[in-house]
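Structures incoming, each one as structure tokens.
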Structure P
């Protein structure tokens, strides 16, 4: 319970930071997604028993404040969080490598879902230009921030969930 009292408000602060600060610093038209990075990093932590509340809260908060359909961030964050939990169980020794791989997959998944809903909604969207001007810059920014976010979230997990020492 103590963990949720820290992580959910922290996610809310990250949502505000992303919408107020990071959205004003685009690379071409792509922006970093620190909520996605937090969700991936939190889901990869060994001591975290379940990351579903954080995944759900982050997806809902981003869905409500973003220009996407409400379900797009929710579905993307839940899918990437589930993939991270699965990967942590299978490839537990290379979590930083998994952080980069899941950042790549998560960014592409989020942008693909957003593009698909725009196309289905009837918006003419040149996919090549959207990929080059929005998705690739966002991917570069996310990959640049992946290692620092992972290190901070690992320290947060160590602080909130200390190792139990047997006496």
Structure Q
């Protein structure tokens, strides 16, 4: 069953607002040449839009953290795992790590582990479209599009990439 929850805005509007706030954040932190890395799949879609909105010259990176998850032995691997694509050296770079939904923090932990396998960045800024709470690890985003409250039986689904749409799904 799918339902639209009050206060859940259009994904495009949230991303546009995030782009404005991210530009201001980068200026305040004096970060001139960041690279954006999106977590496959939804985070990569959001990262692509932020990359376009910010007009960055560097290539966009994507991570597929399937082999870095701490639960793949329980849930199994996706049968068609796509490789990560980091077309730049991460060492000493300012990385903007983007995901669609921040929940337990385990996806971000896996993404950080993978990034550090490629090198040691100067900094990592976490940007998420939605934060639904429920952390199991001490991970927080520097920039959040929207914070939403969901029951344990609800989850958020971002579909796309064109158009990007948010839905809240209830378990049967």
Q | Comparison of P, Q - label where relative contact order in percent (Cα under 8 Å, 6 or more apart) is highest | A | P
Q. Where is distance in nm of label points 7 Å out along Cα→Cβ at positions 57 and 89 largest, in which of P, Q?
A. P
Q. Between structures P, Q, where is mean count of other Cβ atoms within 10 Å over residues 137-144 highest?
A. P
Q) A value of 1.9 was derived for distance in nm of label points 7 Å out along Cα→Cβ at positions 65 and 121; which structure in P, Q was it taken from? A) P
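One of P, Q was used to compute helix-only ellipticity at 222 nm (-39500 (n - 2.57) for each DSSP H run of 4 or more, over all residues; to 500), and the answer was -8500. Which one was it? Write out the running numbers ahead of the final one.
On the way: P: -23500; Q: -8500.
Answer for the origin of the read-out: Q.
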Q. Suppose you compute volume of the Cα convex hull per residue in Å³ for every structure in P, Q: which one lands on 110?
A. P
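Every number in this text was worked out from the coordinates using simple rules, so none of it is lab data. Keep in mind that this is a model prediction, so the values were computed, not measured. Cβ atoms are built from the backbone, for glycine too; each structure is taken alone.
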